[in-house]
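What follows is a set of structures for review.
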Structure P
């Protein structure tokens, strides 16, 4: 936080996260106020998620091929436009669903252009990559607590359009911080792969995309995590979110659901703070062990425990997810060559979220066929099995902590992973 550049990036991520946590409240409230139902809310959210998942891989190529900071600024400015248009739509009172879906799709596409650049920026502005990730995760967790409450207050004072206007402002602040950000120059060996980089003028967009896939698929620990994560999304996390929300509201009321969600956010803050201090030699092993705690959330609701027990399980779940996310992000950012980092990050993002909508969609049919409580207990058990599957893969549990890639141009060659001679990752020629 003493670094000007990290401070700017930290501010950009925190303020944008605040807006992102406000938007779903405005969307749901706005559509329902104008006569639409839950199906319309889901359709608008799906429009954004589908475009994000569909275009994020291309965003990775743009971030590596061109100036990642410029791409991120452009994406932020595009999102200022989409959210201002949403504000005008809701202020006008003439809300048409297809227009909301189109704006949501454009917003998701802009987010897909922005997100891959995040992974490439952090190692360039922070010597302590894990500490940087943990700091940002802690701030984002705090915004998860504040965003919905702020949105609810704004909807009451103004209208959903007022929330969207504020959301546009958060992206404007983020863009300004990125404009002021000054990234150190890339060493010659880490130049981007596009026409201006070491790939030469003959390098095509498709070739960049294929190289990103090779970098991703050549790392067993990476694709194995994503494979497990896809199963986890379909069978645990995806169904858990809507079923927990519906069951807690039904049995204990909306106020209780708000309380347990706030406790989960507090747990996420704690998980981020722990990740800031704890430096395991094998970060993915430690993260997978922490991930065992996620199963407490669906199991507590499925077993019909009282509200205090559910709140405790939500805190454990939030801390587990926050700690895992820091260990995972740090591993990706320190083990992958900088020149391909944004593309690799985009592949792992796409794989991570691809199955989430499927899991969400299966929640209702599964609960109808087997019962809500039975499905939630199964979700908890599958979360334990997923963490166990991560620990069962040698490439995951044995991946050693790496300090990243050299920033000094004289030592710019990438540190290799899974070195055959030693079995240790993160050891290069200078090791």
Structure Q
């Protein structure tokens, strides 16, 4: 699980991004609370962890650079690899926030120095890395043991250049479902069985809106259908193949019908009084999980632990998980290997092993990071996964089906800036201040133009 927030945001947006990143790091550590215990994160920003030794005689030390509580070390994968390969010592460096990690990575790639043998890349940055830095990275698609067919097509394509070089192997993804409150649905006269709930809005986000209107007619006092209009905006856009850029790399969000439709849909939730008018990853939003402020929220796998933490024991068996109207994705990362590294060959072998289906299944079981390798979906740790807190929901099945339906998205280098300003400058005003959708859109466009120097 990783966030979409970028370091290139303006100061005010950067502070909001920091709050989101901190919250999402917590979510990763909690994501599988009902399935397995989570290891504590003892990485400090800029510090090192993993193997204690720098590498003795005859040993090779492989360095891994990541951001946040990435999960590979916490899941015991480094220790397992070192036991299988006694000649390998793994040393991890973790910078707490990607907004600090990514600019340093670009600087090190530019200079060709200061790089770890393996460098993690967040999904919102992979398009820029693929387009501008591919010549400095190993083609992992040719690594021994790596099979393109093991991975989801759309995930593989995100880190593949136009000439076919694959510079990153996917670690995890964030296929989206809808988490909902069964007790609140029942009070509003709606079905509560997850299969029946999914049918309410299957295939069309407009059906989700219509369900919200029906819910609001008989909703318990003080409860809204969704948490925020910005959350709806992100979810709808996340299910579109083309959003902010076209296949040629041109910024097209202003004229893209898919973005306009997502904007109008989210605005309809706000204007229809269907939202709790909250901003995601803020204290008031956190409190909303426990005080019944909203009945539904778009949720990838890592959100489950976040809900469990914020809703607490009182929320057990009240929350459940249903399929989203359309498959979408929120989050995910990659491992890359700088070609200039002194241990590039050994690092390539480690990156291939860490992202193999078997290891991705272990990462899901222990940390809640959902596999980007579709070959892992048939393994018991994934296919049989259930979450006791959410009514024993078959989350392995639900999220596997969602992952297979996610479109191959066109990613751009400044996706984070565009999505952040559409949400926190534009739609937030519509939702919380009653600003017209037109004026909210214009405010967002102005902020984005300034950020992109257009």
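One of P, Q was used to calculate Cα extents along the principal axes in Å, giving 61, 47, 40; which? Present the calculation step by step, with values, prior to reporting the outcome.
Working: P: 61, 47, 40; Q: 71, 49, 36.
Label of the originating structure: P.
As an exercise: FRET efficiency 1/(1 + (r/R0)^6) of positions 109 and 165 (r between Cβ atoms, R0 = 25 Å, to 0.05), calculated from one structure in P, Q, equals 0.75. Which structure is it?
Details: P: 0.75; Q: 0.95.
Corresponding structure: P.
I have -26000 for helix-only ellipticity at 222 nm (-39500 (n - 2.57) for each DSSP H run of 4 or more, over all residues; to 500), calculated from one of the structures P, Q. Which structure is it?
Working: P: -26000; Q: -12500.
Among P, Q, the structure yielding -26000 for helix-only ellipticity at 222 nm (-39500 (n - 2.57) for each DSSP H run of 4 or more, over all residues; to 500) is P.
Bear in mind these aren't lab numbers, they're just calculated from the coordinates by the rules spelled out. Predicted model, so just to flag it, every value in this text is computed and none were measured. Cβ atoms are built from the backbone, for glycine too; each structure is taken alone.
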